Structures are given as structure tokens and as C-alpha cells.
Structure I
Amino acid sequence: MTQDTQPLWEGQNVYVGLDVHLRSWKVAIELESSSWKGFSQDPDPELLARYLQRHFPGARYHCLYEAGYFGFWIHRALCRLGIETRVINPADVPTTDKERVKKTDRVDARKLARTLRDGRLRGIYVPDETAVSDRLLLRTEWQLIRKQTRVKNQIKALLRYMGIPVPRSTWSKAFIATLERVAASDCALGASGRAALTCHLDELTALRALLREVNGKIRLLADEERYQDRVRFLTSLPGISLRTAMVFLTELVEMRRFRNLDHLAGYVGLVPSEHSSGEHERVGELTRRRNRRLRHVLIESAWIASRHDTELALAYTKLCRRMPKNQAIIRIARRQLSRIRYVLMNECRLEPA
């Protein structure tokens, strides 16, 4: 069969849409002028490669799947097997109203295969394995911080629920020691309440220890040769700490992949949403399409920079005269983003004016 069909498929293009799930993949195949039957298979790239080689020997294979839970390992595995693979943002896949009403895995896979065959969209940027690994360390630190904030709020809520006043604090060692004395003393909490408070305090202590360990690993990572110079360039900017610099470097990976500042701002999420029709123009809040981690860190950096940099402080003061503070800081964040782009593109420190 392979020898007979080799000339038939030689040089032809075969387009594969993958709807990936934990236990199975739904596969749809589009040829250059027709459709092929769809099927389900186990989540194994080698199974797909063998199927394509058996039915379409000598063809050029192209595959598309949506970014999400499974990351980029499928992309790397298929590329190693000779299948040109792209990953797409799910929000970018063209969808008809009929496909929205009747949404199934089979429909999604066929939609991806048609989109790939028509060549209407480009895939998203896929970082290498080292960049993905480094990014995981910074994202783990982010998750630990959120868990720590949740536990702190639970402790405050528990005390207020029982009528125990909660003083303002920066969660210093002295404040935590005070809470531990409350948990050990005979107060309105009762035995069970003290046990509950002790559990929360133990969890907080464990999270603080994990954060110290992760922060130490981030500092070691920043000292490695591939990051050392760029970290030094970024930390020359006001409002950029070592941690903030590492977040930007691991999330952006390569600055030159962005065509200009507008392209970069769109990726971060510093562009407003807009709904305009005819003579009516309506500009709304910041777009929901963003890198949530980067936007949060950038705005946090802008608040700090506006208090320590003369130029940004003056610009922020002028902006506050004609708009609310929360809108003014978004414009300061865009200026900060422009500075970040400058130092990474030119590989230099930003000297003060």
C-alpha cells in the first residue's frame, strides 16, 4: 500500500486539527481539496504520526491545537516526529453561530483543521523547554504568594468572626508571635477555635518557608549567564526589582519577537477595548486579552516608579488633573513598558535624564 500510494501523496499537504483532552484526542484531517474522516485516539503523538505515515506517505503534515492546560509538550513531540505544528490562542479560532450552538470535540477539531488549511491565522510564540522551565519557577512563586494572602485573610476573618480585634500589621515575626500566643491562651476562641487558628498559622509558616526557598532559587537563576546582563539592565529602571525583572524575562523570553511597542502593549494587556460602529465610538476598559501576570507586575512597578522617578512623578501628577488615578497609572505603566523595551532591545542601562 505504501509503495502504491507514495507517488500519489508526494508533496501534498495534509492538515490536522487536534482537540486535546486528558484521556483522548479528537482528530480531524483536511486535505487540499477534500475532507478525511475524523477519529479519536489515545493522547500519544506517536500514534498520530504512524497514522499519517500509513495513510498519507510522503505528504507534508501540518497540525494545529489550542493553547491551554497541556502547554507545549505536544508541539515539541509532534515537531520531533516530522509534523509541522502550531499552537493557537483559542479566542482566535474563527467560529460560526452554528458552531457555538452545537459545540462538540468533533466540531472543534474540524474547525481547527479548516483554519489551518485556509492559512488565516498564525500560531502563537512557543518558547523552548529551558524558558518554559524557568517560567514555571516564577509562576510557582506567584501561586505561593496568592496562597499566603489567602491564609492571612482566613486568619483575620476567623478572629473577627469571634470578636477578637485584629490590629493593623505588616505580618512581621512579632505579629505572628502575638497570634501564636492568642492560639495558646484561653480566650473567646475556645479549644476548637484555637486548634483552627493553629492550623492556619502552621500553614502560613510553611508557606513562608517555601517562599524563602523559591526566592533563593530565583536569585540563583538570575545570576546565570543567560539572565545576568539583562537583569542588570532592567534593575537600572526605578520600580524594577530583581523579581520583577525575572518575571518579565521569563514571560517575554525574546523581546525582538514584538514588532513595536503597540504589539508589546497588546500582549501585556495595556490597550483599551473598543466597540465602534459608524459615527458611534465607544472606548472601554482595558482589554481582557492580556498576560495577567505581566500586567499585574507592570502596574505594580508603575506605582513604585511614580514615587521614585522625577519624570514619571511629574507626568503622573499632570495626568491626575484630568483623569482618575487608576487611569493615570495605566499611562505611566505604558511609559514604564517603553523603558523596559528600550533597555532590552538595546542591551544597555537607562541613564537618568
Structure II
Amino acid sequence: MIHEKRLIKIFYDSSNYLSTKKLPYKSKHWNYYYDKSKFKPENLESFRNKKNPLSNGLDTHSDIYFSLYSKIINEISENYLFNNLPVENVGNSDFLIPYKNVFLDPNKIIHIYWFWLIEKTILKQNKIDSICEIGAGFGSFSELFIKNYNSKIFLIDLPEANLLSAYYLNKKFPNKKFYLFDDYMQNKLFTEKDFKNYDIIILPPNCNIDKKIEIDFFINTRSMMEMNYETIQFYFSFIQKHINKNGFFLNINRYEKNTVGYPIRISEYPYDDYWKVIISEPSFYQKKIHFLLTKRNLVNGDSDIKKELHNINEIGKKFYKSQKILNKILKKIFGLKNLKYIAYFLTKISNKLKSIE
């Protein structure tokens, strides 16, 4: 087991290290959530408890348990769900409900649905040995890949999240070999040999990573939407540099979020021209979020990502804050009935022009 005092020291050392780097940096969103003074060894045991919420911004605190539960078992089997729900309450969350020898956790239930969809789509048909999750929170989603497929996991996140994921995953998998920031600082290089020799790697961004390392599957869920655009570009560059030539990238983020000071939209993420869309649809039980699974495709002219990003933009417009403000202004000026008539009239003109073409 990894001692809590070691984890706290790593937290402070990696925070100092990251403060010397230009990118990536904490956005306004994360400066709002994190209070460094609360990150102490004695607080780790209850890091998910609302009296000591170190997992603020990384966790789902909700009362949607049974409506979510009933919805998901219509999609997947109850047995599949129960096999993946937690049997112990690591972090002492007071939002979990004991039920039939497991804990109902709304955060985990959504993760299980995502995992089920990924499993039936790619995991059963492809050899996925290594997974890199960027912005992994406390490790809840990655846990499913380790538990079900014994996957090698590489987590990259801010020091606060890395502290919690190292604590959580070490409690879940005490026999796994962990590579943490203090291991990295011995040579200030994460080598291909290190990558092969360790099971769970947890590092802050901007570490020196061997160019030979290739990842089969990259994941980002609900965290790029809370990053500055420069940081998103930084991570996309990293993904497109280290992904296996036939690798996959799962991107689950909001159509628009504004917590960094300006709109961040999934349709504007900097994909290059070498991605093939596997699944693109609104996320399960989260209407403001899009589920986008793509495969790396280096065949020239066979990419469809730019077309799909345009489609996602069209879907997302109803969630754009600027669009909502414009709709309110137009309704006030013209009235709802007249506005519908104008929209109908413009649609008829547009269809007429298309038929002429």
C-alpha cells in the first residue's frame, strides 16, 4: 500500500513542478474548486464526503439513483451493472446508497454505461493493452478497464486529482505496480521501459515522456470542457503524437461550457484530418454532453471528423448561451408566433434554393 504521507508530498512537489510550466495551467474553473490547505493525509480517507469534499468538481453529487438505475437496466443487464458497481465505499461518500450488496453511485452508473458501450463496440474486437485517460478525476472510470481487462492505465491530470486517483486506485488494486511523480523525478524522464514495467502510471502534464511510447486508447470525459482552449490544444497535440496508428480516442464533453471565462465547445476541438468516427451521439442521461468515439485513420481522404464536428455544432446550438440570448431577443422583438412564421418562411426559401442547385 502507498502511504498517505508519500501521496501528500508528491502532491506538493508536483504542484511546484507544474507552477514552473507555461502549459497546461489551471483554468478559472479549477481555481474555484481547489483549496490546497484541505489536502492533508488525515482527509484522504473521506475525500468524497461532503464535510470534507476533496473530490469537488470530480464527483457526481445527485439524488437521481433510482431513475438512473431503472433507465440503465433497460439498456444493459442488471447483472452487468451489479458486477461493476462498488462493494465498498472508498472515500466515504455520503451520496452512495447501499442496495443488494453493492453501492448505488450515480457517477459510477454513468461510467458503467459508457464502459458497456465501449466494450461492445471496440474492446471485444480489438487488442487494447494500454489506456491513457487525461483528466481522470479520482480514477472511477479507469477502474472499470483495470477490473475487467487488466489494462495498463496512464493517468494525466492536475496534482489534486492525481493525489485522489493514486489513493483510490491503490485501495482498489493494492497489488498493482504504481509509477508516481517521485519515481519520475529520479531521472526526469518517463521511459518506454518504465511504461512496460508498471501497471498504473499517474503523472501531471508536461512531464518528459519517451517518444517511443504509443497508446492504444485515449480518453477524456467531462474535463476538456473545463480547460482553456490553449490547454485543449496542448493535449490534442500530445494525443496525436503518442496514439497508436490504429488507436482510439473517446471524447465525452459538453456542447458548450463557459466556466473558463469564454465558451468552450466540443465542435471546435482541434482534431487533425486523420480520424474516423465510430460513435457520435448525445451522451446517456446527459443531454448537454456529446459522446464521440473516433479511430486514428492515417489513410488520406478517408476521414470524416470535420463533417461530424459540423453536425455536432448543429446539435449543440440549442445549448449555446449566445444562441439562447439571441432567441430571447428575437422573441421579444417579433413575438413567438411571428418568429415561427419567419423561420418557416426562411426554411421554404432555403429548400427552394437547394432544389435549384
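Values in this text are rule-based calculations from the coordinates and carry no lab data. Bear in mind that the values here come from a model prediction, so they are computed numbers and not experimental data. Cβ atoms are built from the backbone, for glycine too; each structure is taken alone.
Identify the structure, out of I, II, from whose coordinates Rg/Rh (Cα atoms, Kirkwood Rh), for residues 51-98 alone was calculated to give 1.00. Answer by label: II. With distance in nm of label points 7 Å out along Cα→Cβ at positions 91 and 203 computed over the structures I, II, the top value is the one for I, the highest of the group. For Rg and Dmax of the Cα atoms in Å, for residues 155-314 alone, the calculated result is 22.5, 70, so let me know which of I, II that is. Here the read-out was taken from I.
When semi-axes √(5λ) of the Cα gyration tensor in Å, for residues 187-250 alone is computed for each of I, II, the one that comes out at 21, 15, 11 is II. Comparison across structures I, II (criterion: distance in nm of label points 7 Å out along Cα→Cβ at positions 219 and 259) gives the highest value for I.
Each of I, II could give Rg/Rh (Cα atoms, Kirkwood Rh), but the derived value 1.00 comes from II.
When helix-only ellipticity at 222 nm (-39500 (n - 2.57) for each DSSP H run of 4 or more, over all residues; to 500) is computed for each of I, II, the one that comes out at -12500 is II.
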